[in-house]
Structure 1
Amino acid sequence: MSKTAFIFPGQGSQYSGMGKELADAYPVARQLFEEADDALGFKLSELCFSGSEADLKLTANTQPAILAASIAVLRVVAQETDLKADYVAGHSLGEYSALVCAGALSFADAVRTVRARGTFMQEAVPVGTGTMAAMLGIEIDILEDICRCAAEGEVVSPANFNSPGQIVIAGTVGAVARAIEIAKGRGFRKAMQLPVSAPFHCALMQPAADRLAVVLDALTSSDLSIPVIANADAAPNSDKERVKQLLVTQVCSPVLWEQSVHAMGTLGVTTFVEIGPGKVLSGLVKRINKEAKLANIEDCAGVKGAGGTQ
């Protein structure tokens, strides 16, 4: 029997106005944004509905905003459709949305945690000292060799395995620049620095991981109703005792998204439903698994069309 996975987007999917149409149309979505405002002590709802692009791009704002917009969609989907997930997964920040979906974390705990996570990740590395770059069309083993050659005592390593031929690296500005030059010297012309504010998912994030561990330690994780495919090992987790450690490990480890999608395919998943703003993950899944059935739900039209997904 074919199975369905709900997948949740991470940073980069945000846009001003996300969630507003659903909140206007469905009280359950409006209530979710009110919960977010109460949990954080400021109007996250206004940031999502009408915030400036500049404010939404600040990592400490982006992370809770995308989480709230995603869970608002999830609440509407649960109320208005028969869609059910056999597995859930999220890209980086999206793993928190997946854990809320699985019942491992309460929404209030999750939104407060990702607000702190965003702050910790931003503060882990002084602005301007770290960066990320997309390296296109390079095999994993070749890219790892390029990173070794480029390091010269600094940090540079794969950060996101997004899809075949699309790997993102992270590290110090100098080491990432050297990696781009080495790649171009070896004939890989499609390598470009990304407009990000910090070098996520590499060893430079260790201070953020240490601070996040303290925050997570104070939370209660509950039993998971659905297995979560973790970013750190691309394997299904149903053990609530592992949730916090996997989230801490995730901060400095590469996001194994391509591997996670393959793992879900092996487990029988044929339909992937992206829950939340944007269609980034749907695009990646299409490149990873050409046979997959895809749906994206972020607004009223998506909710209405969701009935035919399964």
Structure 2
Amino acid sequence: MPLVDDPRTIRSAVGHSGRTAVLATKHGKLELIGPSMSRVLGIEVVAVDIDTDQLGTFSGEIPRTLSELDCAIAKARLAMEERGSDLGMASEGTFSPHPDVPWLTTDRELVVLVDDRLDHVFWECAVSTEITAITETLGPDADLTSLAVRADLPRHAVMVRPALPSPRPGHGAAQVVYKGIRQSSDLASAVQASCATSGTHQAVVTTDFRAHCCPSRQVVIAAAAERLAHRVGSCCRACGAAGWGTVDIVRGVPCRWCGRHVPIVRAEIDGCWNCGIRIERSVGEAAADPGICATCNP
């Protein structure tokens, strides 16, 4: 029987129902994250208007120097310090080309719950390619009507900037990024202004990935929050601590023809951060399709 003062036992006794979490957000994420935390865990989430841009911006004006997880934790802690709270939340998104289909953009959204009573950070993520994402370089006479359709205006918003800094003296201070553009008239004005201050007379138009400007991203943030809520609500079968879930994966499935291992996921490992128990759970097929085997289908 574990001792009463065993830290593992103490941590497993801490619940979340009835507690309040502060959410660091500058871009309207409360309605995306709060509902699932309330419904599944009984946590009330309140928004704190923190300047999260100081940790990095999608426009590139301030580069993100931290990892996705560390950045989200830093955001949550800013809100916790602001309100003197022991429970904080934040999210962080990363956009990159799909590893197998480079012309598709992958959106990976991570949501964290920083719990100082437990001295632990819970996190989960969701990944999607169903994201509106454009990046186009164009001149002042470009067809903006078709561009607006591809960018899904006005449902989504875009950013516009000069393609290259102007080489002309005195124009450096005029280099600006136009954000949150949804209307065709504003898009035309921003493109013209950016072309006029660009060294190549071109503008770059990109999707504005800030959460309040990107509905297709909002869906992924909400999905990550839902996964996090269910993870925190899942208890370890050994010690009872919150946060039971997948902690690792195992790769290597034998080819159905030659028996050589194909590096696809064979199993997931569920585990507990509190007591350390780990249980392997098989997923997928017991044998791999020869069509993805490097030996049978080089």
Query raised in the report: Which of the displayed structures (1, 2) returns the greatest value of distance in nm of label points 7 Å out along Cα→Cβ at positions 146 and 242 on calculation?
Result: 2
Report summary line: Computing mean count of other Cβ atoms within 10 Å over residues 50-57 for each of 1, 2, the value 13.1 comes from structure 1
Query raised in the report: Given that helix-only ellipticity at 222 nm (-39500 (n - 2.57) for each DSSP H run of 4 or more, over all residues; to 500), derived from a single structure, equals -15000, which label among 1, 2 identifies that structure?
Result: 1
Report summary line: The highest value of Rg/Rh (Cα atoms, Kirkwood Rh) among the shown structures 1, 2 is in 2
Query raised in the report: One of 1, 2 was used to calculate relative contact order in percent (Cα under 8 Å, 6 or more apart), giving 15; which?
Result: 2
Report summary line: When mean count of other Cβ atoms within 10 Å over residues 98-105 is calculated for structures 1, 2, the one with the largest value is 1
**Report entry** For 65, 42, 20 (Cα extents along the principal axes in Å, for residues 178-257 alone, calculated) the corresponding structure among 1, 2
**Finding:** 2
Report summary line: The value 14.5 for mean count of other Cβ atoms within 10 Å over residues 122-129, derived from one of 1, 2, belongs to structure 1
Query raised in the report: With FRET efficiency 1/(1 + (r/R0)^6) of positions 90 and 162 (r between Cβ atoms, R0 = 25 Å, to 0.05) derived from the coordinates and found to be 1.00, which of 1, 2 does the value describe?
Result: 1
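Throughout, read-outs are computed from the coordinates displayed, never taken from laboratory work. Model, not experiment: these values are computed from the prediction. Cβ atoms are built from the backbone, for glycine too; each structure is taken alone.
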